[in-house]
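*Asks:* Pasting the structures here.
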Structure 1
Amino acid sequence: MKRLLLLVALCLLAGSTAAQAAMRVDIYGPGQNSVNLALADPLTGPSQPANNMGRELQKLIQQNLSFLPFMRLTDPKAVLGGTLLPGYEPPNLDLKRFQLAGSDILVTTVWPGGDSGTKAVQIRAFETNTGGRLFGKEYPRVASRDLPEVADRFCADLLEVLTGSGAFFRSTIAFVKKSGKLSADVWTVRPMGRDLRKITNIGGEAMSPAWSPDGRFIVFTLIDKKSHSLGVWDRKTRKTQRVRFPGNVVIGPAFTPDNKVAVALSKGKYPVIYLLNHSFQKERVLEEHNSINVSPTFDSTGTKMAFTSSRMGGPQIFMKDLNSGATVRVSKNGGYNTEANLSPDGTLVTFSRMTDYGHRIFVQDMLTGLERQVTFGPGSDEQPSFCADSYFIAFSSSRGGTRGIYLTTRHGGDPKQVPTGGGACYFPRWGMPQ
């Protein structure tokens, strides 16, 4: 258990409801709204700058917020009178100067006991137009090593206030990094590039990792010179086991919301999607057809399953209602659509399509029927995965020369690369923090 127990809510939250409603940013509707945010200089007291941990925390928060495509950080040089304030809450806030600089939100930070050693820090966010407080939190007993976690937690809180979900900053991405021929291991990293860890060293080539909803397990396909198997990494023990099945096919495992695994396994001529029990043994068939059926993915209720099937010739994306058994085709265009991933809210399916210019990522809206292309190269973009917020999408791409992990959104936009320490990286999948 981590030493740092953060997020002790203060009475700072009082009176914030109206401001929260006023500043809600609709990131899910058509287009992509934006919000302008300014960071006042961190303080230790009235007009006293915090130049130690305060300055470092400010830098980490700026780096975090740069990953949000709808967030625009105000240039301190654009603020007449500067960003050093006599206080950190009304009436000692000159909100007018930030309004004139185009800021919608002002964030203030104070270290009441100084910002050296192990001290508490308070962070508040205000709406510049009304002066209303969006929220405020105190993070106690903060040492230098705790600053990245404080930055992540503050940004998650801010994102939740603005959009309704702070999942991005509370997530960890599992992915595969190759180290040689038939040699690849599962790694994890925060979407901002921190906490990069290699978690398997079992031999063979790992593919298609997937997190369990409770964050304890990562399952993946493991291929060695002899066979396919299901790899299961246990966060509790930090150990990996192989689970073998008859035949030589183990493709695209994924967890259901109740912590069971669905995976394509051998059954005669074509692979069949099975549900495994909590001991990773066959329980029942989820999808079987006289064709290839692989790569199941589920919504948060576990009643919808998207998957890839060759039942119409080339691979296409389908959706199955697990209550009624009804199956519909999702991908309506293109002759080669694979690697479906269903948004947790069940409204969108993202997938990879082979085009004349390489693979590209598309999103199909199941409510409106509209399809959107969200990546445009260069290189080839594959293996998309939705964050728990149903907004951010991680994918692998060769656009940088070496294949890496990138982030975009359900609306598209300029992808941002996740730092992964070099090497060819594939199969990103969102999950819980470690």
Structure 2
Amino acid sequence: MPAGLVALALGGFGIGLTEFVILGLLPEVAADFRVTIPQAGYLVSGYALSVAVGGVLVTAGTAHLRPKRVLVGLMVLFVLGNLLSAVADTYAVMMAGRIVAALCHGAFFGIGSVLAASLVPAHRKAQAISIMFLGLTLANVLGVPLGTFLGQGLGWRSTFWTITAIGVVALLGLVAFIPNRSADARPPGQLRRELAAFRNGQVWLSILVTVFGFGAMFGAFTYIAPILTEVSRFPDGAIPWLLVLFGAGLFIGNLAGGRAADLALDRTLLTLLGSLTVVLIGFALVVGNPLAAGVALFLLGAVGFASVPGMQMRVLEFASAAPTLASGVNISAFNLGNAIGAWIGGLTITAGLGYRSPIVVGAALAAVALAVMALAANSHRRFVMKQTAAPLTSSITAH
């Protein structure tokens, strides 16, 4: 395995930790700042929206710089944002820290995805991307449960101090292991030509699949701590262990999804999105049973995250003329979906529909993602058949 992939996964671990660890600490954060659970959930959607905006603007604005220099600068921004969160004395300052940390997220994974794919042979590109995203899964398997343990025992601020320290370690890893490659040549008008790649309808359909597919998982997962304590009746001390279970699902699903996407991209995404819809419907039905809820939580992580490498790879495939910009846009799409899922889930809770309602929201978003993916796959299949048939028709006519 190239050492650069390890460095990218290390950076992804730090970023994934700051994105996800707050999900296990929402009750503690809400109590400290004297806000409701849905209001604390805005720290999740606010982070995600900042990623959605920053992923596009920062990626486009730094395309002329060396990738290593950009990644190192982004990790410095990440460290500063988490430091601000750790010392926040008001909800507004906490939100500001989340936004600062989020600005590095989209560009880091956007630039890193392209770099990861360039470090391996063509037939292993999706697997390389999955290895980079392995940092996110490890953040859930190891970091989020430990961060939740720490936050429950020593206060949630101690978790963000720890994340700040991890960010420093990740920064050193990037400096040590990322190759110092030159920036891609960008002659005058290159940005306009890269934007032209988005005229392809398949690019936009792929981005919509990302928005609704990832939003489906986070519609449910954003409020997983109160769901498991209030509906499934787990004690507070069980939440970190349940997050380990979810993280194990992420880890297995991410690796398996990358391999499957390399073999049959569209078929894999259709299968996974259909499975995600079924899993979320089942989760909503059995969440009141602790044992069944634990199984459903594991399946949610496995099926939900298995689609991530394929979603990223599909956008890169249809926007090959602008891989870095397209990658950044799709990372923004992941987080736009995250924000939408968290926001709608919060609205349903505020409306008095109960903590089960965000899971139903997730199931509805997954069904929309499946429908869009079916449309995209069918459209692409017809296009390929038409292109294949055209030379044959010309040959017969000439004969």
Structure 3
Amino acid sequence: MPIALLALAVGAFGIGTTEFVVTGLLPEFEAEFGVSTSLAGFTATGYALGVMAGAPIMAVAGARARPQRMLMLMMVFFTVGNAVSALAPAFGVLVTGRVLASLAHGAFFGIGSVVAARLVAPGKRAGAIALMFTGLTVANVVGVPLGTLLGQQVSWRLTFAAITAVGLVALLGVATLVPRDAGRAGTAPGARTGAGLRGELVALRHPQVLLAMAMTVLGFGGVFTAITYIAEMMTEGAGYAESSVTWLLVLFGVGLVVGNLVGGRYADRALMPLLYVTLTGLAVALVLFTVTAHDKTAAAVTLPLIGALGFATVPPLQKRILDNAAQAPTLASALNIGAFNLGNAIAAWLGGVVLSAGAGVTTPNLVGAGMALSALALALLAARLEKRGTGTGGRIVTASGGSARISGAAPLSEDARV
């Protein structure tokens, strides 16, 4: 694999760490700034909203820019935002830094996926995307626990300072390792042949792109019906102490790493069968978790399984977006990253609804299973439309931003996209 993927993985590691580390630092924010728990939670909520808003805005703004230049800009936003958080004199400034850093999230992963896929041969694209996302999954195993420990034992400001340093390393890596013309298919060095805003919007009309985004919302969203309420499930259901929840989340993170690697390896060989297996397995695992969450050992085994099955869908879905968005994949790819956050928000809300209705503490898992099965139904629909030669949108985006009528369902090969 090209060494440029390492720079993308470092950036993904920093982004993954800063996204999730605040959940363990809320008490420190409350103590220093004198805010309530709900208000301290805006450090997470503001970040999530920034991801959803930043993904399309940044992708559209950089539709004709060099992908490498956009990746560098995203790392500048990320680094400055975390530096602002580290030095924040007031809570409002801390939240502002979080939002500023979040603007880079969706576009970095969206553009990074395009770059990663085009740095390698067509048969290795999903593996390249997975390698970039490895940084995100490793962040849950290493970055978040260490960042939380540093913040709790020394200072939360040092946590953000360390993340800022990671951002600087990633910025330097992108600047020196990622080729200037990476991410442009079929172009001569220095050429500016991006599809532009019109081409990016046309690509979004592709039914298979929309179906893949919907699968992202429902599939990975199903995972978060469990993870959002994992503390309650593990303490009230399995009988773990609150201090053990952090290490259970590390187990979940290990599952994410394994699932990402498996998904990247097999998506290049059998993308749709992989989705069928992982989505079915995820639904079954979530149903089982309603029972195993009442036993310490069984819960510790099921939790990483849910993480593995959930994240194994990420490389194939991201690759499917790229395959079907033809010459204008940047906006679609970035929006698919936002779709993960939308799925997380919907899952958390639905889980809260069933708990508020008086259901048992493990009931949100059944909601997640329903979401996973819905994603499976969409995958079967997508395959059926593709087999019939429908649902391809009938057009591809050309380099000038126009379109041409085509027939057939299969995505264009790399050689045809010129």
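*Asks:* Of the structures 1, 2, 3, report the one carrying the highest value of relative contact order in percent (Cα under 8 Å, 6 or more apart).
*Replies:* 2
*Asks:* For helix-only ellipticity at 222 nm (-39500 (n - 2.57) for each DSSP H run of 4 or more, over all residues; to 500), the calculated result is -27000, so let me know which of 1, 2, 3 that is. Don't skip to the answer; put the middle values down first.
*Replies:* Working: 1: -3000; 2: -27000; 3: -24000.
Going through each structure in turn, the value belongs to 2.
*Asks:* Given a value of 20.0 for mean projected area of the Cα convex hull in nm², point me to the structure among 1, 2, 3 it was derived from. Mind dumping the intermediate values first?
*Replies:* Details: 1: 22.0; 2: 20.0; 3: 18.4.
Only structure 2 yields this read-out.
FYI, it's all coordinate maths here, none of it is from the lab. Every value quoted in this text rests on a predicted model; they were computed, and no experiment measured them.
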